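Structures for review follow.
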Structure 1
Amino acid sequence: MNIFDLTGKVAVITGASSGLGADAAEAYAAAGADVALLARRTDKLEGVKEKLLTYGHRVVTAPCDVTDEASVRSAMEVVLTSLGRIDILLNNAGIAVRGGVDSISVEDWDKSFDTNVKGIYLASKYVIPAMKEQGYGKIVNIASVNAVLSDKDGTFIRHSYNASKAAVVGLTRAMASSYAQFGITVNAIGPALFESEMTADTLFKSDAFLKGYAHVNPSSRAGKRGELNGTILYLSTDASSYVQGQFILVDGGLALV
């Protein structure tokens, strides 16, 4: 099954300092890839790097604020200088801000779109030229099941998150249409609830929410660490060579009900 082998490939992960990004980085290293870890919190990146080095492949880190063009450009230059190429870009950096349109501040609304949408635009902008030149690339954008589902009421309303993640799906399809001719595939993943740094101190602290979530999800539970990695690897390897512009839900069946 060498279509899942990433030996000789270089994978770049934004938001790689913890949670699903760090898990994905380890999955890439286990599959044979050299890995570039990008995030704002460089101190946490070093801990992830030490773990990945045990797989015997090259690992580099670079500070990167995906909302800042100069920061993104600099980070990608570090990757290309250190590792020579970029084969895979996992656009994982994201935030979730609570509030409906009648309560969220303009600043928080802009913060959601700057991180969740502009961040993908900027990271892709400085990776696609290298992918075009080599005639190969795999871009995987982390959207959310909340691109198609939302909460009616309560403390977990996140209208800016819903809107920005829906925009990620639209951007994914547009990019896929334009860049397929250059040997680049662009796809998106829509995770439902997974325990991560972003959710540990919020959703996972509410027993009432978790009970309600388990009730409505056909799988009767939230996602476990590592359960997203299979889909990430599928879309990052030649196993998905003819998959283009798709939005794959990894949600335990939540969107079915």
Structure 2
Amino acid sequence: MEKNINILIKEKSDKGVLRLIMNNTDQKNPLSESMMSMLMEEIKGASSDQSIRVIVLAATGNVFSSGHDLKEITAARESEDSGEVYFKNLFDYCSSLMQLIVNTSQPVIAEVDGVATAAGCQLVASCDLAIASNESRFATPGVNLGLFCSTPMVALSRNVNKKNAMEMLLTGEFISAEKAKEIGLINNAVPKEDLTSEVDRLAEKIASKSTMTVATGKRAFYAQAEMDLSDAYEYTSKTMTDNLLKFDAKEGINAFLEKRSPDWKDE
């Protein structure tokens, strides 16, 4: 059982950046039922809040997230079906969280300072962007426990190439932040003392853009990635046509031609 603590801290800046901080350090910030539920509630709430322009997922302690709560999984084995229904619901729920991150209109940035394993690594891979401290490490170690990281594999294999994804999945070994950057799991690795300021810099840069434009681009990015080449071009041509008819596109182009800063209306 989780202690009665505030396991998710919420902070919002005047720049429109919502930071959700996992705060169950004693348990290594597992993606327990409670943690996933709170993350989903906050992200769903943010999706309808026009004042929130970027979401950051962070954590306290030296473990970003250890993945699913193995104590909850072990306890579920005591049920008559040996936990089958619980396990299916657990992984479905986790998958819903990962898809919510992808589908929410705001960009989501992972701020990783420490270890991210299994579903915790999946969480990093599911975010649109990820910045880590140089000390951070990543792994999908399920194979070491007889439980292949099949659901983390979905996000991992969509971020890094097949050979590197398979190496992580088949060996269960940790990779460094430097290696994670090299293979595309994270955008950058920075000194620990610079991590939050670097994430803030990136988040605020994105927050300064038109939210309409950013949301349009994020939606199109993931949609076209699942299409063949001709369908992708047809879809994105329609997307750009619709985008050009919006106020912010007209304002942005006029501002560029007139050599002034744009006045976004987010529409």
Structure 3
Amino acid sequence: MPAGLEVRGLCKRFGGIVVADAMELDLAPGRIVGLIGPNGAGKTSFFNLVTGVVRPDGGRVSLDGRALTGLHIHQRARLGLSRTWQNLRLFPSLSVLDNLLIGARVYPGESLPALIAGPGRLRRAEAADRTQALDILERMGLAGVAHTDVASVPFGQQKLVGVARALMNEPRCLLLDEPMAGVEGHAYEAIQDVVRRLAARGIAVCVVEHNVAFIRDLCDEGVFMFAGKVLARGSVEDLIADPRLTELYFGT
């Protein structure tokens, strides 16, 4: 069975600040793991290191047995590693649909020889990407705003667009960075439903989120981080009931 995401001895410091201290973490296919801990624990830095946004000082990262260490961001994405961002990073002048189309894993038009030699293949690929994007939007309740500028839709829907774009990469592992910040109502339930369906298809999911109730309701297990280390792993209920961990999270 595929190994999912494996992280071994991941290290990173910025001057005297350690954001990853020989970190070890496995994300198994079909499991939803919640990454919790106080601000500054290294949670988003972990995502940045795994996806190649930041180069680690040491350690190894692999996905389904394939080494990711040393690969560029786009190379990791094409192997099935996707993420969302706290600050969305959408293209505000483009429609919701076009924001998704940008997230497709492979686009033949990026290659000039392929563009010249195979315009028919390019048209078929564009049509397939469009069909896939519209299907994702339909499943996430966003079909009605597909042709609306993304900057004009409510913030909760923009969060959903960020998740939908990540799904266009057909991920094997999905990293969600605070997907619930500023989200409520339908978008809250829609994100939960989408994540559960992804896990049911065998995709490994890791969620960084300060909404502990969301993590508790959604995740199969939790991982508590502090100062770049994994301090504990288990059920979310057990983690938030541990006096030592709650003191680290909320202070004395």
Could you figure out which one of 1, 2, 3 the value 19 for relative contact order in percent (Cα under 8 Å, 6 or more apart) was computed from? 1
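If FRET efficiency 1/(1 + (r/R0)^6) of positions 123 and 195 (r between Cβ atoms, R0 = 30 Å, to 0.05) is calculated from each of 1, 2, 3, which structure is the one that comes out at 0.35?
Going through each structure in turn, the value belongs to 3.
All of the numbers you see were taken from the coordinates with simple rules; none came from a lab. All values derive from a computational prediction rather than experimental measurement. Cβ atoms are built from the backbone, for glycine too; each structure is taken alone.
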